[in-house]
Structure 1
Amino acid sequence: MRGNVLVLSISGALGMFSRGMVFPYVPLYIMTLGGQPAEVGIVYALGPLGGLLIFPIAGYLADHLNRAKLIAAAGFAASFIILINVFAQSWEWVAVSRFLWGFIVFHFPAQSAILADSLPPENRGRGLATMNTVSGSAGILSPYVAGLALDYYGVDFGMRILYSVMSVAYFGTALINLWFIRETRDAIDNDISLSNASETLQNAYSGIPDMLRRLPRSMKGLAAIIILAFVANGISGPFWVVYAKEILDLSSSQWGLILLIESIVRSLIGIPAGFVVDRFGRTRFIILSLLLGGAAIYSFGLISGFVAVLVVRCLVAIVTAFISPACGALVADLVPRDIRGRTMAAIGRGTVRFGAASGGTGGPGMGFLITIPLIVASFCGGILFESDPMSPWVLVPGIMTIAAFIAIFFVKDPKDAEI
């Protein structure tokens, strides 16, 4: 690794370290502050709202402004938004923070586009897998360390400490990105300012239909799979830890240990999986991962005990190690270079995860076409879990099966990948 890929891997490692401590336990923090599963769903439904407005503009900005500065600005903003959680007095404070967090997504299309530009087509699968592995390795111990902290300090005070660490980490990533990321384009159109803000908005939104028409059939099918992945995680993501604690009677540190081992498995398999995806094709591994992952998630509602939960989460890790670089590389292969920023604003980077246990989903995989389905899924997920804790582990495998059929009939690897 070198250049922008190395810089984004290092800054991503800092982010993964802090998020790995905080995100798996946010639902417990919400419930400690007076929320119930339905309120957990409401909080996670608020998160994507900002993206509904920002993502189309973000894609336009990514294609017209300095991407390094956009990425750094988001890091500084995130650092201050995180502090709201440190001083939270009720679950509504977390909801406000989550809502504001949705507005910092303006850097994701820029980050995704600059990464796609920095990786040659023949190495995209292994490049994304290597980057994910390096970044993810920094967060391997995070869930377990955080679980020990919550067992020792309690969820309330412990989460305030963890959020403080996360705020400092995000400030550091912003500095790294600002100083070291290099623009991949020879010329940058900087004709965007407050004086022509209305024209910028008009251009951003009016260009969406044309951008969607330019996408090949396989990319449209892959976009549907990506949206279904977010819907599945919106339904189940926040409730893995709640189900583990409330139904299976695991402690925070036990859940953290499971996530630790899961991260090790995913990291060990990640880079080889990227090579395999590059060598044998993207689509076949997407299909296989969807079918195997659905079976693993369905079994979570039937098991009990630490060892059984560990086995299920390790199976999910293996599936993620293959499907994430496969989808991400296929997006880069299919999307024309000149509309990458806008397309990735619409459907994200493509590095999807089924079975995410970190309290929902987001990040550079997000896009504005995903926002409304994710909001609805998150809201419904809380209501469904409160009425029947088994429901997520039945619905999500069904969604993954539908996604697998879409991949079989509508998605194919391109003969000539986009540069």
Structure 2
Amino acid sequence: MARSWGLLPADIRARVLKREWRNTSNLKARLLNKKPFPIRIGLKPPTGQSAVEDMEHFQTFIRQWRSFPSQQFVEWDTRNYRTLSEQSLPKFFILKNIQELIEFIGAEAVKRSQIWQRNMSPLLEAYPGTYRALVKHLQTIESMRPSDARLMPTLVEQLTPGMGEGKYLRALPLVGVDTKFLENYQSLIADILDTVHDNAAVNAGGLHGWLGCHANPKGWLTIRPLCEKVRAKLGGLPILQLPGDVLKEQRLPADNILVVENMASGLGLPLLPNTIAVFGGGKNVAWMEAPWLKSKRVAYWGDLDTWGLSILSDVRSKLPTVTALMMDQETLDRHEDRMVGERKSVDAIPEFLTASETQIFLDLRNSEKNDSRLEQERLSPDYIKAKLKNWITIQYLSGVGE
């Protein structure tokens, strides 16, 4: 049981390390004077009764603080005890500034502060007002190579509003600085630019907005034509990839669009007339708000588990006319022996499922852990082929196809 009085030097060191030096948010607050010095810790000298009840600890308390080498950090007080007479006792441990904190911690802190000095100095010499931005990114500063620190002011002086108009970040016309350096440190650089240019970057929506650069493509999807006619319309390409935001604006040259959750299942699709498959996006279905999809016949096929059905619901919220393929009770029944457990189920019932799909969702969510998921890859190829051909046949019978 911890004592209620008489903190020892080892107790204070452990507390300062935990709460101040190794607590990044508190350390930053001290460096920025958001949490002003001094650090003042009461050493909890005892009452006379407590001292008498544990004389061994009382003597240890006084002895260790008297022999403590850095007496400038200790404030003493004189107390008169009825049974122990007058005693000089350590009352407070006080660190007045960051230099004293570093001195108290010792070699670990000295080395760390030397890294701060080395990596902050090049930029502070060129832009003295950037100290707060550098402290905000203290971990980045500490991990930065000295050569990168020296390169930072060279980069900052070259960056101007709109210089990347129509370009990606990696295509900026920089001199003596590689664009990977800019990309690696873009969060730090954005805050530096806000300091140097009076919050211009944040007001422009961030670094990319201030420079005029395109955001890097993300949410890549794989496009695969499933017949020769459609492939010819894509320049003969058998497969290609596009980011979701580009695909949203790029009308695909087929009447039938088959969206498949997983990459492996998309690569294994059979040939189908007048059809393009879009696959490998997982939860990335935002592109399916594309206006051009409304004039297409679109089907979606995903894993039969709570996550797959949630994605189907998201798809249908964007495109109500979508047809769900192989996400029904028949598919579950035909492949029941291939089901596995779902690691973590979705709790909330998806809003845009049909009544039968909602029932499947509930059954899967409430089923045994080893019997709640049917992966796309576990469906038999002959079953997949038959279901896809049936979808195409119905499409032709409805008069939509060629």
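Taking helix-only ellipticity at 222 nm (-39500 (n - 2.57) for each DSSP H run of 4 or more, over all residues; to 500) from the coordinates of each of 1, 2, which one would give -24500? Considering all the candidates, the number was obtained from 1. So distance in nm of label points 7 Å out along Cα→Cβ at positions 305 and 321, computed for just one structure, reads 3.3; which one of 1, 2 is that? Traced to structure 2. As an exercise: mean count of other Cβ atoms within 10 Å over residues 41-48, calculated from one structure in 1, 2, equals 17.2. Which structure is it? Checking each candidate, the match is 2. Calculating relative contact order in percent (Cα under 8 Å, 6 or more apart) for structures 1, 2 picks out 1 as the one with the greatest value.
Once distance in nm of label points 7 Å out along Cα→Cβ at positions 129 and 241 is computed for every structure in 1, 2, the highest value turns out to be that of 2. Out of 1, 2, which one gives -0.84, -1.23, -1.21, -1.21 for log10 I(q)/I(0) by the Debye sum over Cα atoms at q = 0.11, 0.18, 0.22, 0.23 Å⁻¹, for residues 161-272 alone as computed from the coordinates? The value was obtained from structure 1. State the single structure among 1, 2 that was used to calculate percent of Cα pairs over 38 Å apart, giving 54. Label of the originating structure: 2.
No lab work stands behind these numbers, since they all come straight from the coordinates. This is a predicted model, so every value here is computed, not measured. Cβ atoms are built from the backbone, for glycine too; each structure is taken alone.
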